[in-house]
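What follows is a set of structures to go through.
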Structure P
Amino acid sequence: VRQIAAAAKEQRNQGQNIVEAVENITNQAAQVSQATKEQAKGVEEIVQGVNNAREQVRQIAAAAKEQRNQGQNIVEAVENITNQAV
């Protein structure tokens, strides 16, 4: 009877250990999930920053092209005035 009681107690203890191990794994999984969500948010912010920078570069390039065109127009106008003055 003592051996059966001891075996039952040992089995109960092992069952409790298994429950605690499962709880620990569940908590760790939740922590990993939260960390992954935070990393994903960080990556999204980086992507948004890159997209913003790309748009700014596009706008700068368009403005530079417009300035170049305006500069060319000024050169042509000066040449026309010079030709008319001669």
Structure Q
Amino acid sequence: MTSLPESVVAGGLTCEEVLERLVDFERGTLSSEELANVTAHLTACWRCAEFGGAYAELAARLRSTLGRPALLSAAARDRLVRRLDEALDEA
């Protein structure tokens, strides 16, 4: 079994903590404090910066190929929830 490289602590976050926040970082949904901490870590840790860059590139390619998912209207969402509830009641 391959062991993981030693985790770097930078920006107050470990590599594992940065990976947990990577999706939100790429989507731009982190709080300003979390954004600053993740950015500081990525600046100091080449492994996370390399991985994060590859992840962001992949996410961008998927978005350009697949497009953004369509949002359900409120009525469609209500119908879906109602059908799921009915299916669960029957199970």
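Every number here is computed from the coordinates shown, using simple stated rules; none is lab data. Everything numeric here is computed off the predicted structure, so don't read it as measured data. Cβ atoms are built from the backbone, for glycine too; each structure is taken alone.
With distance in nm of label points 7 Å out along Cα→Cβ at positions 23 and 63 derived from the coordinates and found to be 1.5, which of P, Q does the value describe? Source structure for this number: Q. Can you say which of P, Q returns -37500 when helix-only ellipticity at 222 nm (-39500 (n - 2.57) for each DSSP H run of 4 or more, over all residues; to 500) is computed? Working through the options, I get structure P.
Suppose distance in nm of label points 7 Å out along Cα→Cβ at positions 39 and 55 works out to 1.8; of P, Q, which structure was it derived from? Comparing all candidates, it corresponds to Q. Identify the structure, out of P, Q, from whose coordinates FRET efficiency 1/(1 + (r/R0)^6) of positions 15 and 31 (r between Cβ atoms, R0 = 25 Å, to 0.05) was calculated to give 0.80. Of the options listed, only Q reproduces it.
A value of -0.86, -1.09 was derived for log10 I(q)/I(0) by the Debye sum over Cα atoms at q = 0.16, 0.25 Å⁻¹; which structure in P, Q was it taken from? Label of the originating structure: P.
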